[in-house]
Structure P
Amino acid sequence: MKHLVLIVSLLASPAFSQATEFESWHEHHDRATPIWVLPKIHAPENMQWTVPGMPGEIASGRFYEPENCSGCHGEIYNQWKGSMMANAWKDPVFIAVYKNYISKASSKAEKEEVAMCSRCHTPSGYMADSPGRYFEGELTPVDQAGVSCDVCHSVAASAGVGNGSFILQPGDASKNEYGVKYGPRRDSRSPTHGTAYSELHTRSELCGMCHDVGHAHNIMPIESTYSEWRTGPYNTGDPETSTHCQDCHMRQNPEHAATGSTTLPDTPGFAAPEFLGAKQREHVWQHYFIGGNFVVTALLGNEQAAKMAQHRLEHALTVEVLAPKDGLNRQSLGTLRVKVTNSGAGHYLPTGLTYVREMWIHLKVTDAKGEVLHESGYLDEAGAIEPNAAVFKTVLGEGGEERKPTFFLPAAAQVLHDYRIRPKGYTVDDFPFYIPEGVAGPLSVTAEVNYRSAPQFLANELLGPDAPVLPVFVMGSVTSTIELANP
């Protein structure tokens, strides 16, 4: 019940004095999106070298509500409605952060950055220039549906990659005109709406429209998930042989994680009823859109999506303890090395808002009596990671010579620190500790990689006294036994 009250309170709209207060916040967005475009020889055929849609160009009423699509695409709709795409505007953590940004943004650059958030969290609300995206009044139901069916399948083209570089051509729901829906099939036919093949929908560049984010003022990288994929081994340079975002995130089902360390299964069947002319497919693209967010999906009541996110995290990496070849000795300083390999993700680990995400090594060494000789990466009483732990994340800083770290994204102007793991890459961290005389061997070493959506203090700050304790998830672990070389 506490979580339900929290969600309702966060979605409630505070009163602002003037609707006109926000009219200029997106003034320079035509300069900030896209972040960049591919060379024409490598670009999808429907990537255009132009400015994408801007606020006020498309009324919300032109988009169909997702429930309208469920009549023919029931299973796909049911998968989507529990996803973070469907809940992009209902995510209570995002709403809390976004409201915080709105209240604190002071400079023109900060306001432009805040305004960019709604471009991908409520694309139809942004395109309609709805004041509801600043909580001045209510968004329409279709705008509250986040990244809805009609938004994705009205993407006729992109202007490139990053910062919501989509070009939308919806029909007009207010006139019951479905228009053309764009997708990955060349032979799709519908008795209800027009259909068109879109090369963009077959490639990672579709996802890159929103999953590459740069600061609206200086294009400093904020989220670089697409770029991490593009410069990694899953992108061969040939669209036919590359493993695209869709190949993992639209092949997962409740029984199979579909990562780089597993097979990528087909799900045969029909995307719409056969009696309406739908063709049987070797694979129907799954619309669960699972990432690593198991916390918010659980808060919103979708336990299946939460478990699928955990299943994906469990198949993202491997952990090894590397002991010295000459062993460890009593009355000496020993060093254990922990190797973490990104074996399953097509992007860095972690990815997304990595200045908030926490992924770290928890190492514990005990003797034969169970007494702890060394521990790194434990949580203190306040839920904070101890300061000497190996943590995989980025740290953003404000501008100026002070180089002050910040969690206030609109003010971020530089990346101060970036320690993460590339696709199919690895890190090796050293853990020195003293082994006293008389220790009972052998030693037992447990190394695990933990994941948490955000620091607990940040959740407390944003969500107040009702903030839940953010769960820690073990992505991978290993236990080793190490003999002591001397008596």
Structure Q
Amino acid sequence: MFVPAPVFSDHMILSRRKEIRIFGTADEGSLITGTLNGLSTTAKAEDGRFLLLFPPMEAGVDHILSLTDGVTSYTFTDVAIGDVFLAGGQSNMELELQNADEGPQLIVTHNDPLLRSFYVPKVPTLTDDFLVSERQHSCWKLCQPGQIKEISAVAYFFALKVRKEQDVPVGIIGCNWGGTSASCWVEEEVLRQNASGQVYMDLYKEKVGSKTEAQYDAEQAEYDQRIAAWCKRADELKAANPAISQNELNKAAGDYPWPPPMGCKSPYRPAGLVETMLKRVAPYSLTALLFYQGEEDTARPEWYEMLLTTMVLNWRKLFADTELPFLNVQLPVFKNEGEDDYSNWADLRYQQWKVYRHLRHSGLAVTIDCGELGNIHPTDKRTIGERLYQVALPVVYGKPGKTSVYATGKYPVDGGLMVTLSDTIHEKGEATATFEIAGANGRYQKASAQLLDDRILLSCDAVPYPTKARYAHLNYVTVNLFGENGLPLAPFVLE
């Protein structure tokens, strides 16, 4: 039987200037022929799959893709060629346009048929029923009134900038799931090859033990009941007081039940969603990866640089592109009201920075000023999407983009430690973001800071011989240092 992957449908967008790959399942040894934009190519199915390759093409619209094995044929119309981005991560990438600032109005009014989206179905395990449903219901959607409410808000606002400034068709492939660790998106054999991945595999084994599938199903059913009860309480509170804050809601409804049970069918198990979701669209040719994740991994930030790097390299292999750009969102500030500041979010932000500095073809959108106290899901996603676009300009398009001022180095001076910056900064309002310095013992102390255009002089009487410095290394701070371009000074750790 010959069936193209569900990501191929009418209205699809294929990546320009890259090898175009068309794939799916087919009977062993069958010959599949494809025609696109006046070109034809044929491939032989192996191991139950086929892969057709077309040469790179320029942006265009109104193409037709035809596929046949001599018995069964498929014809896809209104095919466009442009820029295609995969939007991965957890809940802040998952947050839909209908739930974001400006979203309800844009869903009703925005009409741009050259901005399109495909959402990979959220499924923790692959079943025969799901595979039938996937083929029947998965499709590319045009950005037309009433059609884009489920699109990732971050990816949508990013795509708006690409459409406006690059003037090509833009496709967004959503592949994300709230509450997931980066380990959920890495193949098991890859996870087991390094220490960070093995940590997550060991934790999973410790949590699950000898738990059977039936036991997991029972635990999940009980958990679903608790979730339903909590949602009912929350809906009643919101109906009674539409202006209720997240903190007030949490106090009145009780803490949201988390985490869910772990087991063989859990979407939160290591190496699960890479199989049930990501591989459903690989090796689709992509322009770049958009990623917003890390909240779930703040419990173990010391492993995150290795884990995230492993994930990116694994994705580049799956999508057959060793130079596929990786555009990441650095976590903003966050903590719950009344909660101690454990600095684990700051530790993870530092790990994200290290991945950006060490990984080729990557970019990092600094968003430290975009967080909210007590709300882990801020609804201003335009700012995030537009900062991601500024990151994409140099990495994807070879053009200059607006970047945050960042620390470039340090050296000792009489009375303290001088930190050098990539550009000048200025103060804007009050701040709680702190500078700290430490000596050889590594014990950080709060430091006084003197701004000197593109340098900062840090000093503290308790640290007479400082050798290390860091800025905003807390989960939640109020940021007031910005560059001339309006972007915040990037948090830093100089060791």
Structure R
Amino acid sequence: MKHLSIRWRLTLWYAAALAVILIGFCLSLLLLTRQQLLARTDSALREELQELALEVQLAKTAEEFQEHLQARFFHHDIYDFLVSDDRATVLFASSGLTSDQAISLVPAELNETWQFGTRNLVNDHDYRMAHTAVDGPRGRVAVQAMTPLKPLHEEMQALQLLMLTLLPLSISVALGVGYFLAARALAPVEQIVRVAATITISDLDRRIAVINPHDELGHLATTLNSLIARLERAVDEIQRFTADASHELRTPLAILRSEAESALRKPRTTEEYERTLMVVVEEATRLGCLADQLLSLSRHDAGITECRRESVWVDALLLDVVEKLRPLAEVRGVVVMASDLESCEVVGDDIRLSQAFFNVVDNAIKYTSAGGVIDITCRIEERFAEIVVRDTGVGIPSEHLERVFDRFYRVDSSRHSQTGGAGLGLAITRTAVSAHNGEICIHSEEGLGTTVTIRLPVAFRQTGGMIRPANRSDLESITSHVSSLS
């Protein structure tokens, strides 16, 4: 069954269901027909037996009794009659009964109630019988009327033969009709398969036609179109990511090559060589940071980034990040405050969280003018650690807010040379926060500053102890590793 096509499976299931229904219907019809024919036979027997009982009761003498019964009931086409007394003596038997049959049919006792039953006589034929007891000229006698069930059996056999003929024919017709209907029902699936098979990576803009969006096949086509649209967006992102990465790598490589060629073109003084080497080191460092960031994002996309599950004190992590970035803030004339830090603990990877906080605070410093203020707070709100970084910087235009987390996206590309960023910091931050089942959002107004909010689930205490918090040496190693990535 598993190796058959869906069309054949639907056809066979349809035929099997119809066969079960038809067989049940035929059996019910046979039982109902037999019951109706038997009820009709019993009704006719009752009438004949009532006439026989009336004649017995009206007879005044034994001679009159025999005369009346012989005249009316001795010869009959389809009914036979029997009268016997309480001593099991046969008083009257119609012509259709032999003496042996008559003796065998005499009831053991007289019973006034009307009784119906089926008996198999000596000739191996089934008879339907009716029996009661009445008063006659010789006292209490039993009267019986019977008729052969052969006509009933013949009618039932004819009906069975008709059903045995029509049932296979009906199932055969059902197979053909079912196969045709299954083919019609699955025709849209074939159309979907043909269109989907022709869609390649170069024409992901094609879509499957949705004839009826309200049925199951329409829902399937809509789902496949949604899948193709997601694939198209993913391919576009990959292509854009590749192009952006190539562009970001090409610029420092071009600078490295230009500086090297310039140094080799003619002899230079020691100071000129030192300046050239400083540029080379700066661009090489920039390349290394960019490579680390690309590797981090690629590992996350491939699902091979390990997210450790250890106890992390968020307030201590934020303080270390602030201390690490304070020299940069002082150079730019920006004040960084982290006075309102509520002690809270989360479960996660301290290195990735430190990197996320580092990127957010670093961006705030880079895009805040001299004399500006950056305020960092950490509070517990509804079982979440809410980290808020507010700055008084240049802000972000509203049309750019939806794309600030895109890779290589920069609100103002002209500031790239001044800030030195590649547009990957917030993308890395979002992946890190998502890996900790958290969320990050940005609110900003152009010229008024930006507020970045990160929410992380707080660690809950368990019976028998608490998750071990990170110590100071761990945090120092984390900060040094994050600074190398930045």
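Bear in mind these aren't lab numbers, they're just calculated from the coordinates by the rules spelled out. Since we're looking at a predicted model, the values are computed, not measured. Cβ atoms are built from the backbone, for glycine too; each structure is taken alone.
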For structures P, Q, R, calculate distance in nm of label points 7 Å out along Cα→Cβ at positions 202 and 282 and state which one comes out highest. R
From P, Q, R, which structure was FRET efficiency 1/(1 + (r/R0)^6) of positions 402 and 442 (r between Cβ atoms, R0 = 35 Å, to 0.05) = 1.00 calculated on? R
Out of P, Q, R, choose the structure whose coordinates give helix-only ellipticity at 222 nm (-39500 (n - 2.57) for each DSSP H run of 4 or more, over all residues; to 500) equal to -5500 when calculated. P
